[in-house]
Structure 1
Amino acid sequence: MSENQEGSTPAVEESLIPQDFRLEVDIKGLPYIFEGNVPNDPTDFKWTVSVPNWEEQKAKAEEVLTQGKINPNWVRELPAHDLGEGRVGALKVTKVDPADGGKSLGIDMVETATVYLPKELGYYNAEGIGSFLLDNLCAFADIKKWRIYLQPVDKGGNLTQDKIYNWYKKRGFQPAFKFPKESRDNFGEMQRRPTEPDVTQAIAKVIK
């Protein structure tokens, strides 16, 4: 790194700066906006999925709220989860530091919310958003050759324990006992090792 002039802000190596992205994507036949950033080394980050026409949907969504067709307290809490106001999916990731030093990420939360949207425009109860986020994270970790850790718990309460476990397992996550002891971490009871990346996932367009 080059020396800076006295009083100037220290330079940051370009390789350490997360890369922001915003992509137009298709999930089960519906258009969405997928955005966030991709770090060059494991760190905390988040990705979101939003409808592309929130301004068109906003008035009708507020009408549903005022008519008492949906719990207003639930809607008010959505922004705290990076949802609501057009956002329908959020993935929160944190850095994990296993004892063996392997570069690793941990999934804090995969959340979706579409029932606050009006039924007329096709996004109400839309499916596939959580799977889209998880599949893209797996592709990203595979490209970077990083592990992923998680707790197989559906905090939203929509899936049984068996279903959430199988949802992760079919994407390559395995219980911790199948891996060397030094690679286990209290962050998660399941982990996933990198494999051949699925370059058809949207995130592959972002990685340099």
Structure 2
Amino acid sequence: MTTTIPYTTKPFASSILLWVRTDQPRQTGMDYWKGPHSGIISATPGREEYRQIHLAETNPGLWPATRGVETAIPADRTIDGVAEVTFQSALSPLLGRKQTRLAYQDEINVFRRPLLYAGPPNSTRWYQVAGPSEKVGARALIYLRRRQRVSGRDFRKFITKELVPALAGTGALRELRTQTFMPWNEKLWDTRTSPTTTRPTSDSTPR
């Protein structure tokens, strides 16, 4: 029998995978992201939450080698961090267009490549796996790409009915969130003009 984990649905959320510039010390870029750039995003109207997940510079990944599954992280896809923005409603991004433009203009000061993914409205879930006083220690990001010929419906069913209960059932988690990304779109990806930005390959889109 499948265990149902309590959760709240968020109206609209996005995740931005980020690579900091390599023509300056990495820590300089990470500090700028945490400071001045964060201030621009945090001032966005209609925002429920903005958080940054800073990843270690050497981060080979923890997923075990599995036949038929891409588990190693290629060097050109090893990100420095992820910015997650959750809005109060599906229309909130329209209220924050001014701040969004400021953020895009500021990206060139710190990032060599941003990659924006957004999900359909109400596709983000925050699961209740810990009490209010229990604090998160470390975070792990798991990006899963749907195999060809597998429908989006079956894939989402696997996430919600099998993977989430298995993860929550460990009893070790203090936070569990899931996002469903829409197919990659160049208009979403092209947030700024930069000579160091490269187009991702078609099979790099997380689902």
Structure 3
Amino acid sequence: MTTGDKVVLYFQPCGWFGAGRYEVDGYVYNSAEEPKILITGKWNEAMSYQVCDSEGEPLPGTELKEVWRVAETPKNDKFQYTHFAHKINSFDTAPKKLLASDSRLRPDRMALEKGDLSTSGYEKSSLEERQRAEKRNREAKGQKFTPRWFDLTDELAPTPWGELEVYQYNGKYTAHRAAIDDSSDSVQEPDSTTEFNPWQYDNLEAE
């Protein structure tokens, strides 16, 4: 069930000398396409709202109210990661027995987080070359790529670049995760020494 309400936001293009940079404006419309609430602010700072009339002008007696503000980033963070970004990249929040494809294990990301740009760039290029080589090898052998956690559907999604195949989650990772969490394995902590492997499908080299 839906009310038919919608939000339309306009991200201002950046002008000369940075004029308009980060600015966002728009309205909340009802099902009759009438503006009801105006929204304004900067997407990297804070957003506010105010009730408006059918012309989009603020109603008398109302005031602009802040509805969201970006959280402060940790001090001295060279990449300005948020606390949330640090949390999802941390092994402290990782489940035990990480998949080898978990991005926490990516050597380029680990090096970047430490500020080692040279090593990070090398590892990223190395990973990309591994992926290209794997694809060439697989196609030369006529092997079909089949994702482990997703199944191909019959649906095709229209896009500006043509029709794209649609995959849907098959539920297998949920079962995989549950089996690990329910196991009596003594290993409780995620292992950061696991070697990163971007592929999650059957070992084609064994075929």
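Here, each number is a calculation from the coordinates, and none is a lab measurement. Because the structure is a prediction, the values reported are computed rather than measured.
Just a few scattered comments:
- When mean projected area of the Cα convex hull in nm², for residues 54-133 alone is computed for each of 1, 2, 3, the largest belongs to: 3
- Relative contact order in percent (Cα under 8 Å, 6 or more apart) - structure with the largest value, from 1, 2, 3: 2
- Among candidates 1, 2, 3, the computation of Rg and Dmax of the Cα atoms in Å that gave 24.1, 73 used structure 3.
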